[in-house]
Structure P
Amino acid sequence: MKKKKNTTSKLKKYILIFWGLFAAGILTIVFIFFGTAMGWFGFMPSFEDLENPQSYLASEVYAVDNQLLGTYYVENRSRVNYSEISPNLINALISTEDVRFASHSGIDLKALGRVLYGALTGQDKGGGSTITQQLAKNLFPREDNPSGLQLVFRKFKEWVIAVKLENRYSKEEIITMYLNKFDFLNLAVGIKSAARIYFSITPAELNIEQSALLIGMVNNPSLYNPLRRPEITLERRNVVLSQMEKSGYITKTQLESLKKIPLKLRYQKADHNLGTATYFKEFLRGRMMTWCKSHQKPDGTNYDLYRDGLKIYTTVDSRMQHYAEEAVAEHLGLDLQPKFFEHWRRHRFAPFVFEGDSAATEVENIMNQAMRRSDRYRSLKKMGASDDSIKISFNTPTDMTVFSWRGDVDTVMTPMDSIRYYKHFLRTSLMSVDPTSGQVRAYVGGIDYKYFKYDQVTSGQRQVGSTFKPFVYALAMQEGASTGEFTPCTMVPNVQVSIPLPDGTFWIPKNDNKERKGEMVTLKWALANSINWISAYLMKRFSPLAVITLARKMGVTSDIPPVPSICLGTPDITLFEMVGAVNTFANKGIHVTPYFVTKIEDKFGNVIEQFSPESNEAMNEETAYLMIKLMQGVVESGTGVRLRSKYGFTNEIAGKTGTTQNQSDGWFMGITPQLTTGVWVGCEDRSAHFRTLQLGQGANMALPIWALYMKKVYGDRSLNITTDPFPLISKPLSVDLDCDKLSPENFQDQNNEDEEEF
């Protein structure tokens, strides 16, 4: 009996010890959880941290048609809403990573039990982390190289954070935060970037197999990288598909069919050198950096273009931008550049026009100057290299990749030879604006931003040639139309003009076009055929200062020397200024400064600032209308007639070609009722150009780009750009535009398209 009592007493003792240890364990766990939540064992995010978790968001640049043009970022992450995510992606995520996501509160006890059993038995039963725990780990990363004890406490922290996240956010918000936060590699941070970079689509457009691939990467993105390890990534994708079938999201038949589909990536590298509107985005980057320096967030700090997730809504139309870039590639890449190479083949000093004893020295000077401007030269100088060693480096063959219109070419050449090679390439710029609003629709600053960084739209000042003549004619129309002294039909003598200069000498312009020399001609015919003597005649009638004053009203800010020769286009002006100026004619005499951004929003969608154009009255409506009529003559029978004869345009177009001295620059300014577009073509160096007027004039270099661009624009009905005529003036004209009454032969096709003068 006593032995039985002892046994009972021992049993009670063991039971008490067991429950004591169990209670102590529970209390310890509770204490650890409580201490962790209170931050006793290290950093614990506050309520504010959980409400506003730190994530760097890329600023996004949108076209006027709501297409994403590009991003500025430290991390290429853009936020999306739950409604913008494909259900296929959500189904793939839940079935693979957290099948009980909808029912747990941040910690899946069943999954933890499975993991514990696997640890005790040595059998791998899968992970126990929920989506919410994974989000906690991504939002508040672990320490580098943690100890075993730190790992234990880190796990407790993640559990606590997961529970807090579940209390703060809905299930939909947690999934959205998780997908927005995850790094899918290759600069694809967040699901929006991942969908765009790997498949060139939006998250809402992801199909089942695409969703499975991206969710497969979640397990180990470095291992399941579709660019570096496509085979095992495909296997992992099929595992995700099997999980989706197991969870009932797809059928067995669908599973077998989907497993046979290859990866089908449409990889779009995240590189500011690539993609569409590269020059525009770089130009906008500079403008936005300046804007950020002068605008503060609610906390008083300046906006950060690379971290604050701004949404920048631009005026550029992605379709027009695409057509403009296509037109450049088609004309330069397939036609003009091959002709330029052939034109200079086997010439010793190609592509420079120098001749005589000094030619070699002239070329050497240009090449040495280009060498000193190169990144390679600056890097070597920074490293302390001597001039002699730098020259040796520049003349040593090396592996490199160079630009060609057929794609990048891997080759071996000396850096000096590569500089000479690039000197052969014709550069270009194009800008297209809406006449009434001044909104820029297309912006092409060069032929390839990766290799040619210089922006010829807003930075490049080049001689404008005959495209300047409309300013002179506009002054004549403005000052003389009311008295009838100057109208498009006014007859003037086509004879040589001599203008006295302040130093007692005379300026006497050349006029190589012999057509109707010595005859009386109308101003419309003279502008259409770009007759230098008539421009000089008008300049003599007025003055350089009067022309400059009008040009300033029309938005030209570049330096214009007050000399008579400006009437032939000697000033260096940007394409941006020229397009804005001639657009004044299309906008009934109101100059509107071209602009690029309509509004800027913060990451929450709040409008920070809205933009509208600056405008001023440069001339009256009648003067602008008369100039449109004058410039239509350029296309109807003058230097721009190939728009009719070669490209088949039959609608009303006002235009002006321009060719500078020795064919260094070719221009075309084209105006239609809904679009004003300017194009420039030329080499980097003014001493590199075609040696013949037929090849080097603006009608051959620049006009075809305008024609190809407008063909594509008119062909896209979604743009609503019509071939309707120019609108009539709002009040009766004070002059007669029927020039046939004075000279019937004026509007016969003179076939002078190859006779344009400087």
Structure Q
Amino acid sequence: MKTGFKSKDLLKAFLPLALVANLWTCPACRPSPGETGDKASCLVITIDTLRADRLSCFGSTTVSTPDIDRLAAEGIRFTRCFAQTVTTLPSHANIFLGVLPPSHGVHDNANFVVPSGLTTLAEVFRQSGYETAAFIGAYPLDRRFGLGRGFSLYDDDYGTQDFNRPVFVERPAAEVVDRALGWLKTVSGPWFLWVHVFDPHYPYSPPEPFRSRFSHNLYDGEVAYVDQQLGRLFSFLRQNNLIDRVVIILTSDHGESLGEHGEKTHGYLAYNSTLHVPLIIRAPGFKGGRSETAVVSHVDIFPTVCDLLGLKKPAGLQGRSLLPVLKGKKLASRPVYFESLYPYYSRGWAPITGYIDFPIKFIDSPLPELYDLEKDFKELNNLAPGRDLKKERQLLASLREAATGPEAAAARVSPSRQSLERLRSLGYLGGGASTRQDFTPSDDVKSFMPYENRAEEAMDLFHQKKQVQEAIDLLQANLREKEDHDLSYSYLSSLYLESGRPEQALRVLKQGLEKLPANYTIFLAYISTLLQLGQYGEVVNSVERAQAFPQALNDPEIWNSLGAAFIGLGRYDEALELMEKALAIDPDFPAALSNRGFALLMKARLEKSRLTLDRAVDSFKEAISKNRAYAPAYNGLGAAYRTAGDSEAAISCWLQALQLDPGLDQVLYNLGYAYLEKGDKDRAREYLQRYKDRVYRFLPQAEQRELDELIKRSR
């Protein structure tokens, strides 16, 4: 019986990391909650990509942050706090595990997960009887990467990552704060809350009025916007008399270069523009003050929180408690290890490691650097050329050796989730890190930066100025000069896709895989583009290749995409196996839940099985429960209701899908066909004509004729 729903068309709608004295204004004046036995709560706020010098309480002259400034005035400001890493996932691993990267093994956003053998701060709180929740702003901290352990609620509902578009999916600070406030209103006992806001991360796109007020500097606009939104959170705590019952920690995972040292954003170099971060600790029992000389770091947060709240510290923490500093005491100095290994693990470039033994900072790479931060905090005068750096390299090696832990290897090769055994039963195999050591100055990250900057310039031309051909020309020039610059392939294919040239995008990605066959990002974009072109057989032929990538071990996106190709070929059982792989990694992944529903729906129609149809309905409903704004799931649920003979429920779902995403063309067709069956020709004609206006020129002639006939019948 003709239903009007085509597998190919419905599929489109479902595809969607010596002693130093401290200068104080006010020491502690009364005991902390941990000393009295009181059970205070704890709030940790991490602001992604926030430079310390962009908070006015840390000396900003370009943007005012009054709400964070008030928190800082009531708390302790650490003006010499440094991150150990310059990307999101490893920095948060440092914070919430209290150990250094050589111990936990997480070195960038893409290739690692947090190993299960290390105790998280959230687990300590939960074991101590606290309610725990986290509200996450963007993809790099998705639960699939392992930081969700210990949280009763880990809200990472920010949307689905599309690897054809090399910008992280995020949700605005307002939404994150809204959800955090909603949770706080339901909690009665002591709690631990982590709020992560992503907005200062590139691309900078603050909402009004901040976009207009900071039109000359949108990054500052993002910072001002985040300050306003966090102010809502602080106001709630004050208005409900909670502010003096909560230990509040505010920091950023790393900073942003903003063009300094030739780096536009972050993740590559390891200068203070990205390593120097704010740290504010507001704790009951302590007045406001400022530590100007103590050199501290992210790994110190975990033991400090435990001491402030009287919690038992797990063994093996590599940070040190800052409670003595809060009491106005001296803190012995010690070096801070840091690294930037995203270029090494994800791009094949030379690694960057180093340490800060204030005032000395050493950066080890094929082109090493040495700075005196007391005289040169902006690192403009490299003291390394012509100098014997043996002592510096020996100290760095000893720091790394002392920090290395037995769990580090697991971060690369295992998913570190409770479903580990299930994943292994599904055939997951891990891969090892690069062992290349023969790097030359041409492999130094600084040598790659001109090409990286040109690629970013191209994307700015496209997104900000809509200069498509100029952007394409820049990326093509990059590839002529530097064939192994991977990002140029990804960006160029993305531009072709966004300008309606998928065949050219696919050609670029094939060239990229020929030159860089182990590049996972290019491979993902290749698979996604094949799906967009309906080349499902080519996608299926890539399944074995996908299993060779260690990154695929923890990536539900790739298995969801591969499963979608099997749906397109009508191989529903194999599609379901791949969807289960995706859901074993991330049980809350709405796209995989929705696509599983679609595979079950098509299987139910084929087998005329009501039981399978009911399973499809349940899968669509589960997808909606995970993300109530996920339009493809409503579209699929409508199709399932239509198959069950409930046209009214189907139409209701499709109208909801269209409201959530007006760009879902297939919903227009489904509504038109359903209204035609009901005899409501006016509405049928409206939706069918809208569908025709959008997609007619892309349809095969047979489908064009069929659509024309339906429109004719609706008259």
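Values quoted throughout were computed directly from the atomic coordinates according to the rules given, and no laboratory measurement underlies them. As the structure is a prediction and not an experimental result, all values here were calculated from the model. Cβ atoms are built from the backbone, for glycine too; each structure is taken alone.
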task: Check the numbers for distance in nm of label points 7 Å out along Cα→Cβ at positions 94 and 630 across P, Q and tell me which is largest.
output: P
- prompt: For structures P, Q, which has the highest computed value of mean count of other Cβ atoms within 10 Å over residues 222-229?
  reply: Q
task: Using Cα Rg over 2.2 N^0.38 Å, for residues 278-325 alone as the calculated read-out, with 1.15 as its value, let me know the right label among P, Q.
output: Q
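Looking at structures P, Q, which one was semi-axes √(5λ) of the Cα gyration tensor in Å, for residues 182-533 alone calculated from, given that it came out as 37, 28, 24?
Label of the source structure: Q.
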statement: P(r) over Cα pairs in 10 Å bins from 0, in percent, calculated, reads 2, 11, 18, 18, 15, 12, 9, 6, 4, 2, 1, 1, 0, 0, 0; among P, Q the input was structure P
- prompt: Taking mean count of other Cβ atoms within 10 Å over residues 86-93 from the coordinates of each of P, Q, which one would give 28.5?
  reply: Q
query: Taking FRET efficiency 1/(1 + (r/R0)^6) of positions 110 and 510 (r between Cβ atoms, R0 = 30 Å, to 0.05) from the coordinates of each of P, Q, which one would give 0.00?
result: P
